[in-house]
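Right after this note come the structures.
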Structure P
Amino acid sequence: MPDASRMVIEVTGLERRFGLGKTEVRALRGVDLSVRRGEMAAVMGASGSGKSTLMNILGCLDTPTAGSYRLDGDRVDRMDKNQLAAVRNGKIGFVFQGFNLLPRTTALENVELPLLYSRNGAGGNTRDRAREALVHVGLGDRTHHEPNELSGGQQQRVAIARALVTRPSIILADEPTGNLDSVTSVEVLGLFQGLNDQGITVILVTHEANIAKYTRRVIELMDGRIIRDEPVRDRASAAQDLKRHSAPGVASP
């Protein structure tokens with residue numbers, strides 16, 4: 001459950017403007033957002049709503065034109081490129097729709113990679129940390145398999161283990177089920193729910209309401225502004241949906 005005493009994300013008056021020739025595009029228009037440690041939220045919105053821009057800023061891949069952004073109490077918007085890189089590598093775990101795994105490289109080596117680039121050190125044996133992360137996502141028996149030897153769901157689990165291995169403050173997942181079938185999608189969402197139940201903060205970008213229903217909170221953007229921010233009522237349980245699916249004669253969730 002969320003720790004009510006600790007904000008992991010605090011965004012105030014966030015704006016992002018892009019210049020396209022003589023035209024200025026306002027991708028974000030004064031966004032205010034707070035996320036407590038241990039929340040699981042979905043960021044939704046149509047194409048052009050600003051959700052990708054917001055996630056790029058939250059993930060320290062982009063900087064705002066105006067406004068403030070605190071991550072774990074630190075003013076991220078005032079950091080230089082080297083400082084932002086350190087924050088990305090140490091405090092944020094990324095999961096992408098396309099998995100982004102290195103081919104001809106084992107699951108263990110893929111998960112270990114962020115630790116090898118860590119500016120803060122791995123805090124122990126990098127290989128052991130990577131193996132621990134794979135066990136955490138149920139792939140302890142697939143450590144030496146390469147991506148082409150794994151199913152799509154297993155590849156996404158490797159990607160989630162890679163996001164977890166640096167022990168980040170937050171996991172940002174961009175359409176993490178976009179390349180998966182419906183049952184495998186629910187399996188991956190079950191993994192996110194399990195991690196969240198252990199206190200890990202998870203933010204998913206999705207355009208699908210049937211994915212957002214597995215989170216605890218929905219944040220919807222339109223034209224660069226938040227138009228809806230509310231808790232999920234009747235939150236779906238991935239474990240229960242998978243159990244129902246496995247019953248004879250039951251259609252996919």
Structure Q
Amino acid sequence: MQPRGDPAQGAELRERIRSKPALERWYRERYARFAHCVARCPREGVILELGSGGGFLAECMPEVVTSDVVPYAGVDRVIDAAHLPFGDGELRAILMLNVFHHLPDVEALLAEAVRTLAPGGRMLISDQHLGWISTPILRYLHHEPCDPRARSWRCAASGPLAGANGALAWIVFQRDRELFTRRFPQLRIAAYQPHSPLRYFLAGGLKSWSALPGFAFPAATALDRALGRLSPRWCSFVDVELVRA
């Protein structure tokens with residue numbers, strides 16, 4: 001299933017995730033990582049999730065404000081990531097799962113993060129990573145574009161969710177890390193942690209099929225972690241944690 005910007009699709013996406021126990025457990029693992037990040041943020045301020053879509057973070061973190069550019073059912077607010085409707089320093093955390101590579105203008109979001117995050121506030125971006133397994137999948141088998149040679153950080157988009165570059169997190173925070181640091185000195189990269197070589201793909205992502213039954217998730221997790229210890233180049237996803245100076 002490809003998110004298509006249809007407001008009625010939110011419940012369908014959520015049901016798809018819930019129908020696959022391994023995928024749901026993968027999402028809960030990412031949400032636990034979000035909670036760990038928020039625990040190290042200032043105590044006051046709004047926790048904002050961008051691109052909530054069919055996810056269920058609010059069940060795990062009831063204090064979060066969910067949002068999306070599409071008015072999906074159950075999402076608290078409709079928000080354009082390039083124009084955050086919050087005051088200076090009003091946020092203590094910004095959380096994103098599989099959203100960053102869809103943004104047509106990541107520089108606008110990063111500038112808004114500088115403005116809206118309180119000092120010590122954090123932004124956690126969980127997104128695709130170019131590894132030995134994921135690169136051929138994202139470039140040749142996935143329905144979304146993936147161009148690691150793209151010279152621009154922008155993605156052409158004709159509407160919500162209509163554009164993407166699966167290599168974008170890798171481009172901004174790895175290939176162009178020095179450029180990022182020069183443009184956004186107020187945002188320190190506290191962590192760039194690749195993870196999940198196989199589990200998301202084996203679970204079928206948001207497609208209808210899954211090759212990873214729930215009972216096999218612990219074994220797949222052990223394999224993922226073993227591959228990640230061998231080399232981060234095995235990993236297919238990454239958590240990028242930024243701290244506002």
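Since every read-out is calculated from the coordinates, none of them should be taken as a lab result. Everything numeric in this text was worked out from a predicted model, so none of it was measured. Cβ atoms are built from the backbone, for glycine too; each structure is taken alone.
Results, tabulated for the structure shown:
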{"item": "Which of P, Q yields 35 [percent of Cα pairs over 26 Å apart, calculated]", "result": "Q"}
{"item": "Test item: FRET efficiency 1/(1 + (r/R0)^6) of positions 29 and 93 (r between Cβ atoms, R0 = 25 Å, to 0.05) calculated as 0.90, pick one of P, Q", "result": "Q"}
